Structure formats: structure tokens, C-alpha cells
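Read-outs: derived from the displayed coordinates by stated rules, not from any lab. All of these numbers come straight from a predicted model, not from anything done at the bench. Cβ atoms are built from the backbone, for glycine too; each structure is taken alone.
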Structure P
């Protein structure tokens, strides 16, 4: 619960800072250019439903798995290493060890944007304040990553789907 409050606080602070400034007009958000990953700001935050561990033994298994694999899942969110927005609406994702970028398109609406490419055909939502850029990964994408780490001894994927109430994943980039 404490982490959710922290996440909501920072999300609110981000929106406040993007909509206010010392000037009378809001500064336009310019995405074009290169954005590099800020690994210290990448977030993977699963929130479990509240159960008594004594009556739901799977709860402890899931909690322990998430604690043990949090950094592994965060590393998966640390991809791509950089993003380049080009005019008119082209975006390139650069991955370590990959010779070519993954090219897609984006649509911008003020501080918010949606990227579509082969990895995110349904769209990946983001926001920027011209200094930082955040990508917000959806539940489906985060569960695909999580399922890669689950072994037979960790329990069934359906248990994770049931016990994880919400999950947040944010990748942060700086100019």
C-alpha cells in the first residue's frame, strides 16, 4: 500500500509539473531527439491481494517469487536502452547487441503519446515533460515477462494472475 501511495504521489507530481510553469503559457512538449534509459528510475511494482498467508499458502510462494525476481523483471523493462523520436511520427527503439533499431510510429497528444511497433502492436503509452520520458507498460506485457521466470516449483501462472491485484511497470528516459 505504501508503494502505491508513493507511485500515485509521483504520478500526481509529474502531472502537476507538466501543467504548470513560471510562464503564462504551458511549454509545448517536444519528443523529437534521443532519449537514454535512466536505469535507477525503472519501476516494477506488483501489488498482491490481501490474504491471510495461513489460509492461502500460495500467497507466500508468489510473494517470495516476486521478491526474488524483482530485479530480473526490472532488467527486462530496461530495454530498449535508448529511444529516438523523429519527425513526422517515427520512433526507433535501440537495444543492446541489436544492429538495427525496432522502428514504429507514435501519436502525440500534449504531454502524452502512444507508440506502436512490432513489440507493441496495440500501443505503448507514455508521457513526457521535455526533461524526462516515461513508458507505462500494461498488465499483459508485464505478465508475459513474469511468466518467463516462473518454474514448476514456483506454482501455476493462474495463481499469479489471481493473487496479483495490480501491477505497474514504468521505464524512464532522459535526454
Structure Q
């Protein structure tokens, strides 16, 4: 499994480092590590898609688009599902400025949530379907992956205060 981070301009940072990603993924997904071909981190300044997974044969590539500028990121959507999710993790969501201000530990948990959610798609696909993954997951699959990600945060010791509301 390869983990890499796209280059960022100097004012942007990723909340997780390669060592953390490898440690956390191996804690929760040890048996399935061979299923992940690549985990790529990119910036979310030009996309509203913070997580994506693509299947290539029997392997999966994961992309997480989440970086910070001065410990802030842009609100990517006004949808209640997204806003409820963000409010579980971030202590300051300012609709007027369109910014989410993160404490570093909150941003790390959110980045892990995004990663575990995408791994959840692998687990879901491998255990619920014999068909190749294609397109967006169903609402039921997305909710399953959200619950999976929250459980994995507990497994690795990133307890979350608050509860995500299913939409």
C-alpha cells in the first residue's frame, strides 16, 4: 500500500502525516491492507468531494481531499448531512465567513473519519456485494460507512463528542 500527499503551497497543511495514516489504517484494517493499492491526500480547495474510492480489479485506491489554511477550511456545502457531520467534529463553523476553524486534534479526527469512511466502502463492497464498485454509494451504504468510520475512530482512541444524525 502506497500513501502519498500531493504538494501544497506553503500556507496549506495536511492534518495527518504518512506515519499516522499507516498506523491508524493498520490498526483497523489489518486483514484488508492488501486490498488498498494507494491512499492519496490532496487539497479540498478546488473540489467538494472530500473522499473518493476507485476499484481497480481486486484493489482499491482512496483519495482524501482535506487540507487546512491557518487551521481553517471552506464550508463545501450547505446540505444538512454535510453540516451535521462537520458540526460533530469542528468546534467553530461560521456560515457568514464560509469557514470552518479547526483545532488540530479536530482536523485529525475529521481526516481519519474521511479515510475510515472510504475504507468502509471497501468493507461494505467486499461483504455485501459480489459486484464491482461503481459510482456513488446508496444512501444506505453511505450511512453504513459513516457508522463504520465512527466505530473505527473509537477503536483507535479518537472518541467523538456528539452524534452524527442520519439524514
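A few points about this structure:
- Which of P, Q leads on distance in nm of label points 7 Å out along Cα→Cβ at positions 74 and 90, largest value: P
- When mean projected area of the Cα convex hull in nm² is worked out for each of P, Q, structure P gives the greatest result.
- Of the structures P, Q, the one that 30 was derived from, the read-out being relative contact order in percent (Cα under 8 Å, 6 or more apart): P
- At a computed -12500 (helix-only ellipticity at 222 nm (-39500 (n - 2.57) for each DSSP H run of 4 or more, over all residues; to 500)), which of P, Q: Q
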